[in-house]
Every structure is written in C-alpha cells, then in structure tokens.
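Heads up, there are several structures right after this.
Read-outs throughout are calculated quantities, based only on the coordinates presented, and are distinct from any laboratory measurement. Everything numeric in this text was worked out from a predicted model, so none of it was measured. Cβ atoms are built from the backbone, for glycine too; each structure is taken alone.
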Structure I
Amino acid sequence: MDYSEKYEKKIKGLNKWLARCEKGSKNRTKVKIKLQRAYQKLRNARKYLLHLISKEITEENDIIVTEKLKINKMVQSPLSKKIYDASWAELIRQLKYKSKWKNKLFYQIDTYYPSSQICPRCGYQNKALKDLKIREWECPNCLNLNDRDISASINIMFEGLKLYMKSGLGTASQ
C-alpha cells in the first residue's frame, strides 16, 4: 500500500464518520479537523515524493527531455485517478525550475511528435500504429521488434538531443 492509498482510506473513513455526526456538534468539529489534517498529510506526501523524483532526475542528468502531454485527453481512460494522482504538470514544473537552478538543460518535445510510431533502430515510421492497444510491433524495414513505450522513450531522447544540437550548445568551442 503506497502513501496515497493509506491516506485515502483514512479520508474515506473520516468522511463516513463525519456524515454520521450531528451538525453543529463538537464531535463533528473534531472530525472536520482530523479530515483537514489527513488531506494536508496526503498533499504533503505527494509534494515530497515529487520533489524527491525531480531532485534525483536533475542530479543524475545534464539534459532532461520530456514530452508535452495532453492530460485532459488521457483522463478519459480507466486510469484517470492514477493520472491525476501522478501530478505530471507539477513534476514538469519542478523539473523546469530545478534544471534551470542547477544549470541543466530541459527540453520538451511537441505533443504530436510520433514517438511510438518510429523505429529507434532504422527511423522507419509505421503510421498504422494509431491504435494504442498495439503494444509491440515489428519494423517492416529492419525487422526489429519494438515495444511501444520503450521505443517512444528512446525516440524522445534522440529528439531532445537533436534540439540540443540545433541550439548550438552541442558544438565544441575552440
């Protein structure tokens, strides 16, 4: 059980307890305070975890590349609660300011870059991969077996390196 499940279970119980309390009673006030503390602990635990992740990423890497995501479209899936819990926008915000603070480079790839459709070995773009249910595909050009998520991460990394080279920071100064 992770931190969010622990606090969500506690919040659920406190909400039930609050519903049973008589309005205006001292017990109801006490339960409200406990509920506020539980929400605050959940918020703080999420913030702490995001700071740990962003700190680790910015300390280990000199160039950080992410993909711009449209969270609103992703939330329509059955994983919507987990997507909201992940706080991706906050993580990106922290990565941006921490990379600037530590003199690291941060790039974001365009939303519509076909990262999961491109074979990382030969560069062939398989336009038939619009369906997200296809998790693995074989490149017809080089016969490489590609996992959708892994090839997308490799392609995002290479696209970020291209942006780095185009910015002029990747050229050696003499």
Structure II
Amino acid sequence: MIDPIAAWHTEHVYFNQLLGLLRKQIDVFHGGERPNYELMLDIVGYLRDYSDGFHHPREDAAFARLAKRCPDLELILARLSQEHRVIAHAGEALREQLQAILGGAIIPRAAVEVAAATYLVYYGNHIAKEEEDVLTRAAKELTKEDWEAVRAAVPAGRDPLFDADREERYRELRRQIALEA
C-alpha cells in the first residue's frame, strides 16, 4: 500500500515545481516579453484538471476525518477546504484568460498579472500551510481505516503528467520540469 502522506507530499512537490515554472513565465510577461502561453496553459490546465479534480477532493475527505480527531485543527482545515474553492476559481479565471490570448484576444496586461498573482500566491501559501500544519498531524492521527475511507471517497484518477501512460499533450511540460531538476 502506498504511504498516503508520502504521496500527498510528493504531489505538493510537483505542484510547487509547476507553480515555479508558471511564475517564471509570468516574470517574462511582466518584463514585457512574450511568455510561452502554451506552457502556461498546460500548467494551469493540469493543475485545474488533476489537482482540483482528484488531489483537493482527497484532501477534503482527509480534512473531514482529521477534524473529527483533532478539533483544534477544525478552523484551519475549514479554511484550507475553502481555499480549494478559491484556487479552483482563480485557476479557471487564469485558464480562460490564457485560452483567450491564444485565441487572439487582447487581454489587459494588468488583468493577466492579477489573475496569475492571485493563483500563485493562494496556491503557494496553501501548499505551505498544509505541509506545515496538516501532514504531520494527519500522519499521527489518521488510521488505516481513515485512509481507506479517503481513497474510497475520491477514487484515484490517472495522473496525465506523471503516470506511466502519459498524455502527449504534456510532453513539453515534462521537459521543462526535467530541466528544472
């Protein structure tokens, strides 16, 4: 059986790498140059589809279990669940802007920067808070039965970026991640 805490942490590492790549492209954009919009869209698309579709719902299920065992974490866990919705909304807004740009639309520079900054700051801080406040407590408090319930609540989806049967769509994104390593 895969260690759920190790898997949770590993996904956070990948997500942080992706956010770092996105930040670099936003820096290019902020500098007045043309970033790699396709790469940006792949990053945001992956995070929206996989993270918001599988990772965050699994976390929400784990948070519900952890809140019952650790009432002192209840408020923190509720905020983190709320942040999942904010991250999803901010990610979708940024994805729509990137799709519009690639479709030839002219989007005000400030609007793209605000959408990207909102997404990057929320997501980065969110991951840090989970790593700092939640993973250690979840490792100590959640039982094998809790983890089985979490897995059952949100069946694992195929990770199109890191699974063995990788989608061709993310080839450039995988290449960029490898260059960063």
When FRET efficiency 1/(1 + (r/R0)^6) of positions 63 and 127 (r between Cβ atoms, R0 = 25 Å, to 0.05) is calculated for structures I, II, the one with the largest value is II
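For relative contact order in percent (Cα under 8 Å, 6 or more apart), which of I, II scores largest? Could the numbers behind the result be given before it?
Numbers: I: 17; II: 34.
If we compare relative contact order in percent (Cα under 8 Å, 6 or more apart) over I, II, the biggest value is for II.
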For distance in nm of label points 7 Å out along Cα→Cβ at positions 71 and 95, which of the structures I, II scores highest? II
Work out the source of -0.27, -0.42, -0.78 here, i.e. which of I, II gives that when log10 I(q)/I(0) by the Debye sum over Cα atoms at q = 0.08, 0.10, 0.14 Å⁻¹ is computed. II
Among the shown structures I, II, from which was the value -23500 of helix-only ellipticity at 222 nm (-39500 (n - 2.57) for each DSSP H run of 4 or more, over all residues; to 500) calculated? II
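To which of I, II does the computed value 4.4 (distance in nm of label points 7 Å out along Cα→Cβ at positions 39 and 103) belong? Working shown, then result.
Numbers: I: 4.4; II: 2.5.
Only structure I yields this read-out.
Between structures I, II, where is distance in nm of label points 7 Å out along Cα→Cβ at positions 111 and 159 highest? Kindly include the intermediate steps, with their values, before the conclusion.
On the way: I: 1.3; II: 3.5.
Largest one: structure II.
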